[in-house]
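Take a look at the structures listed below.
Each reported figure results from applying straightforward, stated rules to the coordinates on display, with no laboratory input. This one's a predicted model, so the numbers in the text were calculated from it and none came from an experiment. Cβ atoms are built from the backbone, for glycine too; each structure is taken alone.
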Structure 1
Amino acid sequence: AGLVAGHGHLRDYVIDGTTYPAFDPARDYDPKYNIKSIEWGFPKAKGAVGPVENVNSPDVACRFTPLQAPGIESVARAGANITFNWLDWFSSHKGPVLTVSFDLCAPSMLHTDFTNVAFFKIDEQSYDPKTISWGTDWLMKNKNSQTVTIPSDIKPGTYVVRHEIISLHNALNDDYIKKQSGAQFYPQCAKVKVTGDGSATPAGQKLPGLYKWDDKGILVNIFYRPNEYTAPGGPVYKPATVSAPK
């Protein structure tokens, strides 16, 4: 129970008003449960939900490979909200909370390899030096919940929405640095069919490749209360036009 509580995973998603259960690594790795999820599951975890620590591993995309393809997909209008509801989180595991996405291109494809696709960031809760607050602090104050908005101008299609906490409490530990990064990554990926009449196709970056172990947003001593901090993964995509879901 301590591992589940400390090294968290999502409980569920609320996507354009509909709730979908997240992949449960304590149960859904076993085919006998036949759980239909919108997530790319990580059955290799077999109950453990620890982090990815190597930024050069394909695991950094959607947690532990090989991935289990989603059984269903969610549907959302461009411009609608997605709420990510996490289970308990350790207050000591501070860091940014990021959401990135990419167009899957072929909706019928049971895609489980994301090493050759480009993610673009749609939201981040990073760090406020004035209040010394991290994205994880805001997440916990909001009852372990974070809501982001799907860009209103992106073209319709099936997307992978990747939501992640990066924990920086070990980011300057030499033993961890030898493993490529002291940071701990907790990504999860969900399949979302986006509807609408947009045409934007934001540029992105590949995972692995999007992060480097010595990025200033990854190799950082958070206990010295940094005066500034830039989350890894590039800037947040800003829609050319913002409109209500339709």
Structure 2
Amino acid sequence: MVVLMDGKALAEEIKGELRRRVEGLRERGITPTLATLLVGDHPASRTYVEGKRRDCAEVGISFRLHHFPASVEEGELRELIRRLNEEEGVHGIFLQLPVPPHLDPRRLVEEISPGKDVDGLHPYNVGRLWKGQYDPERSLLPCTPRGILKLLDRYGVEVGGRLVVIINRSDLVGKPLAKLLLDRDASVLLCHSRTRNLEGRTREAEVVVSAVGRRPSFVLTGEMIREGAVVVDVGMNYVGG
């Protein structure tokens, strides 16, 4: 029997819990505030940012957008980040990626205070993850891997001792997810565009996580999945524009 894991239902439960926590903070005179930096007008980035704005509004978090033209100089962005680091009323800083090629995303991320790095990409936070010095619930971890684990937990999917294939090797999804799964005693295989015999790898897996968009050279199909396997697809696909 096929069981569809309902990520939207889980998201609504999490939002409900966040609303209660935010209300408690507001009663103490604290308004959680997220500052977001968006450079340029990339359609996908604008969609992601609008989603963050909407989610913040639903749970009572103040959302501050700093939108810059694609031609902005890196120094201007780094200066803003430094000011936001010092601002007590700002509790989280988010840099929407990717940024235009003349900007260095690593330098920009490293400018963010580790305690306000909501994406968990600052070297300090990455180091704590890979050293195992983190709290799964309280530490600043990349949100997509964290969401995947919450979804698996919601449906009682145990990964210990099982082969998990991740089709993604990015710093934001594939690599941190691999570490989090390893810490749960899973056997993890990271796959990507250069992986040979990808179909053979996915057919061996008991859990498959796909975090790539639909491309001419890759479509995850039922023939690539073994019977009874768990599949989580967090890729973004645009159909018809």
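The figures follow:
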{"item": "Highest-scoring label, criterion being mean count of other Cβ atoms within 10 Å over residues 20-27, among 1, 2", "result": "1"}
{"item": "For -12000 (helix-only ellipticity at 222 nm (-39500 (n - 2.57) for each DSSP H run of 4 or more, over all residues; to 500), calculated) the corresponding structure among 1, 2", "result": "2"}
{"item": "Source structure (of 1, 2) for distance in nm of label points 7 Å out along Cα→Cβ at positions 116 and 172, computed value 4.2", "result": "1"}
{"item": "Winner on relative contact order in percent (Cα under 8 Å, 6 or more apart) once structures 1, 2 are ranked, highest first", "result": "1"}
{"item": "When mean count of other Cβ atoms within 10 Å over residues 68-75 is computed for each of 1, 2, the largest belongs to", "result": "1"}
{"item": "Highest-scoring label, criterion being FRET efficiency 1/(1 + (r/R0)^6) of positions 28 and 212 (r between Cβ atoms, R0 = 41 Å, to 0.05), among 1, 2", "result": "1"}
{"item": "If P(r) over Cα pairs in 5 Å bins from 0, in percent is computed and equals 1, 5, 12, 15, 18, 17, 14, 10, 5, 2, 1, 0, the structure in 1, 2", "result": "2"}
